[in-house]
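Down below are the structures I want you to see.
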Structure I
Amino acid sequence: MDDRVRDLRPDFAVLVIGAYGLRNGPSDERSRAWLAEAAAEAVPLDHEKIEAWRAAYRAFGAKPQRTRPSVDALIRRMPLPEINLVVDAYNAVSVRHALPVGGEDAGHYAGPARLVRAAGDEPSDEVLGEPEIGEVVWRDDLGVTCRRWNWRQCVRTRITEQTVDAVFLLERLEPMSIGELTGAGDELVNLLGQITPGVRTEIRLLA
């Protein structure tokens, strides 16, 4: 993680979950139930966890009313969208905990995921557009994979029904506790195990 990101928000932590051997597929009754249950428990939009992310966006010059933190945007989309089994699982965890969660297809990732302040010349796809200087972005060796911390993901690394190996990034700011963050990770691992019994997972906390 870029020290300049750490300086921006010393309370930031990310739980990184690798999942290997997934058998993804279209949304079904199980994943619809996960989404419905999470929607029923969604916090209000003025909740302190969401406000923390809006403040983080303002700190690097973004306007969160125009480019919203992912969990803010997701909670506004009721009923929650059905994408595929794996995406439904991590979206349910995101809404249940008011926690930004990103999912990346590890088969299309190049090198390690890293969180940096953009120089402004990083390669990026047409969906994302070019990052602004100082913007917080996730990237790999090929370029930007997610702009404005967790606002929008590139097309290349999206999780699809063909995804077999994936990396999930669960992003925490205070007032969320590390205990709740790791608990949310356990929930996601449980759901992935329901999708693919025997899936292999690895978990790392970066704080």
Structure II
Amino acid sequence: MTPSSKPRIAILISGRGSNMLALIQAAEQAFFPAEIGLVLSNTPHAEGLAIAKAHHIPTHVEDHTLYKKNRQSHEEAIHAVLKQANIELVCLAGYMRMLSDYLVTQWEGKMLNIHPSLLPTFPGLNTHKRALEAGVKIHGCSVHLVTEIMDDGPILGQAAVPVLPDDTEKSLALRVLEQEHKLYPRVIKHFIERASAHPKGEFLLNG
């Protein structure tokens, strides 16, 4: 990588990829310090693939159903594709597969995820339903580094919204999603700008 070139991001999706689109649109702006080098899906029917192609982003499908539940073999194939595409940072955006230690270790410190809750509260699924059932007054989203424990990595940024008295799961989810689209590009930009380049091209966060 030459000093003037931008780091290459891969976005991993499983569905429509609304956060993926937010990242693509951010990367189309001159101020954004990275380029989207690849959108990869574990399912060939992910709606986000067509969106990425419309923005002239290379896409790849690594269908997990072809690996007969061998998760590591599937992730080894993903890792090979990422390396072939000269990817330097991996961003999960609605990637609905549990990752094994293999891929997380390969991309330690270089894999980010956005989660629809104010971690460490409500890790996992059904976060908006659980927030309403718990009666919390503030809800939101978090961007964190991916580690071996689900939704447990260091938090890089959060955005909050009030929980309104008449909120439903849908209304709350829509307001949180709006914040996700703003937060993810901002955190990635900050992460890259504060990172220093290791001789091997790895990202190191400077506190």
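No value in this document is a laboratory result; all are computed from the given coordinates. Fair warning: this is a prediction, and the values are worked out from it, not measured in the lab. Cβ atoms are built from the backbone, for glycine too; each structure is taken alone.
Of the structures labelled I, II, one was used to calculate semi-axes √(5λ) of the Cα gyration tensor in Å, for residues 53-132 alone, giving 23, 19, 12. Name it.
Values: I: 23, 19, 12; II: 25, 16, 14.
Going through each structure in turn, the value belongs to I.
With relative contact order in percent (Cα under 8 Å, 6 or more apart) coming out at 18, pick the structure among I, II it was computed from.
This figure was derived from II.
One of I, II was used to compute distance in nm of label points 7 Å out along Cα→Cβ at positions 29 and 173, and the answer was 2.7. Which one was it? Before the final figure, lay out the partial values.
Values: I: 4.0; II: 2.7.
Structure of origin is II.
Which one of I, II has distance in nm of label points 7 Å out along Cα→Cβ at positions 21 and 101, as calculated from the coordinates, equal to 3.9? Write out the running numbers ahead of the final one.
Values: I: 2.2; II: 3.9.
Of the structures listed, the value fits II.
Suppose you compute Rg and Dmax of the Cα atoms in Å for every structure in I, II: which one lands on 15.9, 44?
The read-out comes from structure I.
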